[in-house]
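What follows are several structures.
Please treat every number below as a calculation from the coordinates, not as lab data. Here the structure is a predicted model, which is why all the values come from computation and not from measurement. Cβ atoms are built from the backbone, for glycine too; each structure is taken alone.
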Structure 1
Amino acid sequence: MENSHIETINAKSGTINLNDFKPVASSFLFAISYTQTATIPGLTIAGANTELIKFTPAADAEYIHFGKCRCIDSIPATPDGKPTPAIITKTALELANIPITVIDSGLSIKPILPHISINSKFGGNIAIEKALEIKDVVENYEMGKLIGKQASKNNDLLVIGESIPGGTTTALGVLLLLGYDAYNKVSSSMPNNPHQLKNKIVEKSMLKSGIKFGDHQHDPFNAISHLGDPMMPTVSGMVQEILSNNKKVILAGGTQMCCIVAILKSLNIKFNSNLCIGTTSYVVNDKESNLEELLNQIADDIPILYTDLGFNHSTKPGLRSYAEGFVKEGAGAGGSTIAAYLKEPSLTPKVLLNEIEKNYSITIEKSIS
């Protein structure tokens with residue numbers, strides 16, 4: 001299958017046959033979570049201020065379903081119109097008719113729509129406390145496995161996305177505890193990645209807990225308990241079960257999904273050419289992070305699929321900002337777009353961009369005008 005809209009990189013293990021990932025039946029699993037780590041000023045632009053950040057995951061899910069939000073009056077966008085990446089996800093899923101299941105994996109604010117709840121606590125602020133109790137990490141993992149088992153019954157390709165503000169900081173912490181050099185490699189929703197702030201938060205937390213780099217190399221649940229977030233064990237459990245049923249998984253996201261791969265690797269899960277990361281060119285080409293180098297440390301047999309959304313050609317300044325280094329990815333945007341291209345080979349980037357711009361006009365522009 002020729003699909004020139006999807007690029008692949010995998011520095012050590014050659015290429016991937018995209019035909020292998022072309023689905024008969026596919027579904028998008030959207031794990032939404034909250035960590036109080038996101039309230040640390042300067043970490044994220046996912047929300048107009050730190051008080052609104054807790055609404056972002058639920059608002060993203062509602063936006064994908066309804067084209068508007070119900071848990072909050074406004075659309076998830078910055079005051080100057082930089083939209084949530086959920087606008088990309090929504091458009092791609094609709095164009096390819098891919099169903100979505102929303103999973104509450106530890107929220108502060110719940111979405112007002114039908115969803116699966118695993119009764120998870122939200123994550124603590126790792127700067128001052130443990131992220132989660134170990135029993136809660138294990139519980140989330142087991143719940144994730146149940147979701148993965150059910151999703152595998154009717155689908156041969158599962159696309160898994162997340163929305164958790166502050167998630168690259170918790171990803172940094174867990175990757176370091178698992179023994180990977182993730183310093184200055186995780187992504188950010190801002191053009192100037194606050195690496196120093198992230199490094200400082202994680203290092204202070206490690207010092208306070210008396211743990212150091214690589215201490216939990218073979219104990220990912222403890223790593224998550226100390227420095228992670230509730231999305232990680234849930235998604236890891238989902239992937240583990242889907243792979244055990246010999247189905248394909250696109251981890252829809254950037255450097256946070258490297259952390260999921262690292263957790264699975266630590267659990268000795270076999271990938272068997274059934275797993276890839278799907279993201280945007282904005283993450284892959286980001287000079288302030290390094291997705292490829294990070295992933296190749298972890299697993300050089302996992303391909304990265306990415307797509308250029310063409311936002312640099314957009315008539316909408318809020319969309320053009322993605323090509324200028326803002327937001328870049330989130331809410332499964334890149335992976336759901338790739339899944340849409342795989343399912344509907346006639347879909348073109350031009351059609352996708354036109355539809356995203358239409359959705360932008362109807363929702364984002366209307367709300368900021």
Structure 2
Amino acid sequence: MDAFYASVEQLDNPALKGKPVAVGGREERGVVLAASYEARKFGVRSAMSGIIARKNCLQLIFVPPRFDRYKEVSKLIRSVFFEYTDLVEPLSLDEAYLDVTQNKKGNPSASLIAKEIREKIFNKTGLRASAGISYNKFIAKIASDINKPNGQKTIPPEEALVFLEQLPINKFYGVGKVTTTKMYNIGIFTGKNLKEKSEEFLLEHFKKSGTYYYQIVRGVHNGKVIPNRIPKSIAAEHTFRNNLTSEVFMLEKLAKIADELEQRLVQSKLAGKTVTLKIKYSDFTQQTRSRTLPFFVKDKSVLLETVKELLYQDRMKNSVRLLGISVTNLNVNSKKKEAVLDIQLKLEF
């Protein structure tokens with residue numbers, strides 16, 4: 001979807017149409033979750049602090065997020081996908097992979113299917129979508145950004161290698177800012193530069209990821225579209241308006257975060273053994289502390305007791321601007337889910 005959160009806000013409030021909109025917290029402590037295309041012209045981007053966003057665009061309009069509304073619209077969009085295939089792998093509320101090799105319409109053209117889906121989404125929701133079409137997930141993902149907003153790009157197999165060679169390395173999906181800088185430092189600026197490096201060279205510089213980079217620049221990516229992908233972790237975190245300097249205040253905030261995390265775990269019908277406390281300091285440095293328990297947990301009281309121990313495990317380096325709790329090592333099969341019910345009952349007694 002094109003600027004999904006911001007587009008939903010503009011759809012629901014016509015007064016925002018054509019104006020620079022940022023969904024997220026305001027300048028003092030907030031972070032931009034999404035920016036309308038009008039705001040992007042001023043350099044406003046998601047994950048940018050509200051202060052910088054305001055400096056970039058003085059007329060920027062901040063709108064608080066409404067996730068229930070975004071989920072509602074997302075369900076409508078996914079209902080369109082399922083008219084064509086059951087092989088739908090959501091990445092987020094506003095993005096998904098679809099395998100249309102065998103599709104319910106019997107349409108042999110993936111490009112025509114994408115065009116049809118985009119039109120149906122607009123007719124059903126009033127929102128614009130873009131699409132990337134290719135023979136694997138990696139290339140389709142890159143292609144989806146090329147003709148945004150409200151466009152699509154098809155990269156057939158015979159054009160893929162030339163396309164990848166010409167692509168700037170920072171446009172490769174999975175190559176973030178840190179890796180981009182590292183690649184620049186060893187002379188890799190484009191796909192062609194990457195392709196010139198041996199697998200041994202890439203393994204030496206990027207460890208296991210080296211094989212991934214070696215393959216994707218050659219158009220090799222065998223990941224399947226997996227419906228109902230099982231999450232690896234469930235988390236909740238809060239950024240605070242004022243920095244926290246006392247563990248007492250931090251525990252108050254962590255109690256609320258633990259309550260929110262319990263609700264997410266219950267909703268997902270999952271529990272986990274490894275509890276991690278995330279701390280982001282006022283200087284934006286980050287620290288994580290983890291503990292693996294001998295049983296699966298989802299109860300907020302156990303979560304809070306665990307993070308309390310982690311909190312006092314070491315001294316704070318600075319005042320704290322963000323706290324988060326995550327649960328990993330999840331119970332992803334039915335037998336383990338049954339086991340967690342017994343554990344929770346024992347804990348309550």
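For the set 1, 2, ranking by FRET efficiency 1/(1 + (r/R0)^6) of positions 61 and 293 (r between Cβ atoms, R0 = 30 Å, to 0.05) places 1 highest.
Given a computed value of 19.4 for mean count of other Cβ atoms within 10 Å over residues 117-124, which structure among 1, 2 does it belong to? Could the numbers behind the result be given before it?
Values: 1: 19.4; 2: 15.8.
The correct label is 1.
Between structures 1, 2, where is FRET efficiency 1/(1 + (r/R0)^6) of positions 53 and 245 (r between Cβ atoms, R0 = 41 Å, to 0.05) highest?
Comparing 1, 2, the top value of FRET efficiency 1/(1 + (r/R0)^6) of positions 53 and 245 (r between Cβ atoms, R0 = 41 Å, to 0.05) belongs to 2.
When distance in nm of label points 7 Å out along Cα→Cβ at positions 141 and 197 is computed across structures 1, 2, the figure 1.8 traces back to 2.
Between structures 1, 2, the greatest calculated value of distance in nm of label points 7 Å out along Cα→Cβ at positions 125 and 253 is seen in 2.
Which structure, out of 1, 2, was Cα extents along the principal axes in Å derived from, given a value of 52, 44, 39? Label of the originating structure: 1. Can you tell which of 1, 2 yields -0.60, -0.89 when log10 I(q)/I(0) by the Debye sum over Cα atoms at q = 0.10, 0.15 Å⁻¹, for residues 149-276 alone is derived from it? Clearly, the read-out refers to 2.
Taking relative contact order in percent (Cα under 8 Å, 6 or more apart) as the criterion, the top-ranked structure out of 1, 2 is 1, with the highest value.
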